[in-house]
1. Here Rg and Dmax of the Cα atoms in Å was calculated and came to 14.1, 41; which of the structures 1, 2 was it taken from?
2. Of the structures 1, 2, report the one carrying the highest value of FRET efficiency 1/(1 + (r/R0)^6) of positions 53 and 69 (r between Cβ atoms, R0 = 30 Å, to 0.05).
3. Taking mean count of other Cβ atoms within 10 Å over residues 21-28 for each of 1, 2, which is largest?
4. Identify the structure, out of 1, 2, from whose coordinates helix-only ellipticity at 222 nm (-39500 (n - 2.57) for each DSSP H run of 4 or more, over all residues; to 500) was calculated to give -6000.
5. Figure out for me which of the structures 1, 2 the number 3.5 belongs to, where distance in nm of label points 7 Å out along Cα→Cβ at positions 5 and 117 was derived from the coordinates.
6. For which of the structures 1, 2 does the calculation of relative contact order in percent (Cα under 8 Å, 6 or more apart) return 31?
7. Just checking, which of 1, 2 has the largest value of distance in nm of label points 7 Å out along Cα→Cβ at positions 61 and 93?
8. Ranked on mean count of other Cβ atoms within 10 Å over residues 13-20, which label among 1, 2 comes first with the largest value?
Structure 1
Amino acid sequence: MTIKVGDRIPSATLMQMKDGAPRPVKTDELFAGKKVVVFALPGAFTPTCSAKHLPGFVQHASEVKDKGVDTIACLSVNDAFVMGAWGSAQNVGDKVMMLADGNGDFTKSLGLEMDAIKFGMGTRSQRYSMLVDNGIVKQLNVEEPGAFSVSSAEHMLKSL
């Protein structure tokens, strides 16, 4: 079943590159007492993700945070090393938290996985964005396959 507005984010452990090593990030701690914008995408270094999705949130990070958002997090079913390298390549800095869901367990618990086997990518995340307030989903914007509009930084900014 897919997570929906009003649901609590499930407990999980994601990974983030910090000081040259993968470090655990517990969702219970990430979302506790904060407003967090999460956007997820099929894969680091992929065309739409690299040309539009991540750059949009980097470009609009200060505007999103000015609307009361504490953290912006990018999530993908990739490992922490790939997410760290992609964040560096995209000059993310501290604007966006680059989170790895290496085995896709968190993505599956949300019901937002995507079968990308025919593309040689295995199971990945659907493209989406969501606003989470103190662990509760307040907005969920899931893209139709192949689309890129409702999960964009611009769309999120308008809806905050």
Structure 2
Amino acid sequence: MPYTVANPTQYATVNTTGTVNSIGSGGYATGTYNSTSTVAMPGGYSTYSIPYNVSRNDFFASYWIRQDAEKLRLGIRYLPLPDDVRNRLQRNTGVIAPIVVRGTPAFRANILEGDVILKVDGQDVIDPPGFEKQLTALAGKTVEFSIIRGTEPVEIKVTLNPNPPGVH
């Protein structure tokens, strides 16, 4: 993108000296002169090229669907432990619950957003795929979750919903 600016006016000081000879009706005359003056000259213009880029990929699409709370085994979205939680708890294993869905077994058992699930029925929770397999195997049963809430360990019993049709 071009950017044009006016350059500042340039000033110069001029010193002039000389001899003057003149002949007129009064006769002949001679003399010297000294002169100092300041001259202003326009500065002109300078054009610069400025890098300019516009990202046209600034859109977002989101699609929402209402889920039946009775078809969700537990009713939380679970993710791997973020780095700050791993460092605070000094462990790599477990999952965090950033979302608890209203009306689900997790909601009724008072699992809260931000809870870290470490164990299910005494078995370590390693990561989200492993946790999904544990929930599938224990569907329809009452199980005990070992949770860290903030910095405090909490034990919570949850009766899981059965697996949806076609899931074993």
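Every number in this text was worked out from the coordinates using simple rules, so none of it is lab data. Quick caveat: nothing in here was measured; it's all calculated off a predicted structure. Cβ atoms are built from the backbone, for glycine too; each structure is taken alone.
1. 1
2. 1
3. Ranking 1, 2 on mean count of other Cβ atoms within 10 Å over residues 21-28, first place is 1.
4. Matching structure: 1.
5. The correct label is 1.
6. The read-out comes from structure 1.
7. 2
8. 1
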